[in-house]
Every structure is written in C-alpha cells, then in structure tokens.
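Trainee: Several structures are given next for inspection.
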Structure P
Amino acid sequence: MDLSLTTRSEGGRTVVEVGGEIDVYTAPKLRETLVSLVDAGQYELVVDLERVDFLDSTGLGVLVGGLKRVRTHDGSLSLVCTQERLLKIFRITGLTKVFDIHPDVASAI
C-alpha cells in the first residue's frame, strides 16, 4: 500500500493528512514533508492519522523527529488519532506522554 499526504492551513496551523501505511518504505516521504514544512517556517503542525492503516517503528521515529524539529523553533506537533490499534502503539511506547493526541482536527487546533 502507498502513502498519501495532503497539507492545508487551518486555524493558524498546518494540517498534514496521512493515509495508507507508514512503514520503512513510506516513512521517508512523510519525513520529507515534515522537514520541508519546518524549513518553510511552519512550526505549528497537526498530523491527522485517521486514514492510516499501519504504523511501524520507522513511522514513530519520523513523528518523534518531526516533533523535535518543531520544538527547536518553539513550535508544536499534535496528532489526530482515534484508532485503537494505533493508540495502543503510542501507549505501549510511552509516546502518549510525548505527543498531544486529539480525537479530531478541530480539537487539535
């Protein structure tokens, strides 16, 4: 499966909608998107994971890297996720303490 990425501005933040699978093969595409947004001065990011079917450790690493990158500019990276199988990954890895995870884009903004 492939990875789809779309970005838009909403409420002063940049929303990155992600769909498909985030794995060792597709994670670099997400990394490139996050890096280019930060390089363009977008430091308030919301990553919408609602259409993500699969997330592995490489994908988690990309999200953590994105968070570190925006924090160097006093920014934030919030996640939108309601899928239990993905939330379980964040709980097991302790990343629920690192990321602000919201049920929808409106509450993340």
Structure Q
Amino acid sequence: MRIKELTAQWEKQAKAIMTENEYSFRIPIEDAAKIEALAEMYPKRNKNEILCELISSALQELETAMPYIAGTEVAAIDEQGDPLYQDVGPTPRFLDLSKKHCTLLKQAGKKAANG
C-alpha cells in the first residue's frame, strides 16, 4: 500500500498480524506533532496503528525504489523473446532476508502462543 492510500485505509480499520516483538524509538518533535495530528484527524486509528501502517507503507515504497541491477545470468524471456537478466541489486537480498525473518518471527510467535 502506498502512503497516499493510507488515509482511505485508516477509515476501513485495517488490521495485520502483529509480532511479539516491540520496537521503541524516539522521533523528532516535528514528526511527533504530525503523528498527533493524524491521530486527531483519524480517531478510529490510535498512534501505534498509525505508526505501524506508516512504517509498513514506507518499507513497501523502499522495496519498490531499490535499484534493479542487471546481472549476466538470464532469468527469463519476455513476451517479445528478449532476455530478462537476474537482479543483482539489493532487492533480491532484501526479499530473501525479509522472508527469513518473517519465518523466524512467525515461529517465535507460535512458540510464545504454545509456551
């Protein structure tokens, strides 16, 4: 979801599966004021939900903004018969590491629920 779509989504009360991990951080006053303003504008969303969804949207945009760097290995052939080269940029590593950590976080959540 893109950041500009968040306000529409906030009206619909979107929910996601949450990790057992908590992240704590301090932010600049100007950013905190914007979070407070959003919480006032969208009272169905609490500040934690707003921050979670903003981070999620920013991470999605970061992923799509990562540069494609063509490698030498052909990964596929397009509709016109032209070769598509493997991406040797940061995206494949980011996706692999994201999947790895998602699996680990899900396993930790199952252990906590059963333990």
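Trainee: By the measure FRET efficiency 1/(1 + (r/R0)^6) of positions 32 and 80 (r between Cβ atoms, R0 = 35 Å, to 0.05), tell me the structure among P, Q with the highest figure.
Mentor: Values: P: 0.95; Q: 0.10.
For this comparison of FRET efficiency 1/(1 + (r/R0)^6) of positions 32 and 80 (r between Cβ atoms, R0 = 35 Å, to 0.05), the top structure is P.
Trainee: One of P, Q was used to compute helix-only ellipticity at 222 nm (-39500 (n - 2.57) for each DSSP H run of 4 or more, over all residues; to 500), and the answer was -11000. Which one was it? Please list the in-between numbers first.
Mentor: Details: P: -11000; Q: -18000.
Attributed to the structure labelled P.
Trainee: Then there's this: Upon calculation of P(r) over Cα pairs in 10 Å bins from 0, in percent, for residues 48-95 alone from the atomic coordinates, which of the structures P, Q produces 25, 34, 24, 13, 4?
Mentor: Label of the originating structure: Q.
Trainee: With FRET efficiency 1/(1 + (r/R0)^6) of positions 40 and 72 (r between Cβ atoms, R0 = 25 Å, to 0.05) coming out at 0.95, pick the structure among P, Q it was computed from.
Mentor: Values: P: 0.95; Q: 0.00.
Label of the originating structure: P.
Trainee: Which of P, Q yields 0.40 for FRET efficiency 1/(1 + (r/R0)^6) of positions 56 and 88 (r between Cβ atoms, R0 = 25 Å, to 0.05), as computed?
Mentor: Structure of origin is Q.
Trainee: Ranked on percent of Cα pairs over 24 Å apart, which label among P, Q comes first with the largest value?
Mentor: Q
Coordinate-derived values only; no laboratory data. These figures come from a predicted structure and were not determined experimentally. Cβ atoms are built from the backbone, for glycine too; each structure is taken alone.
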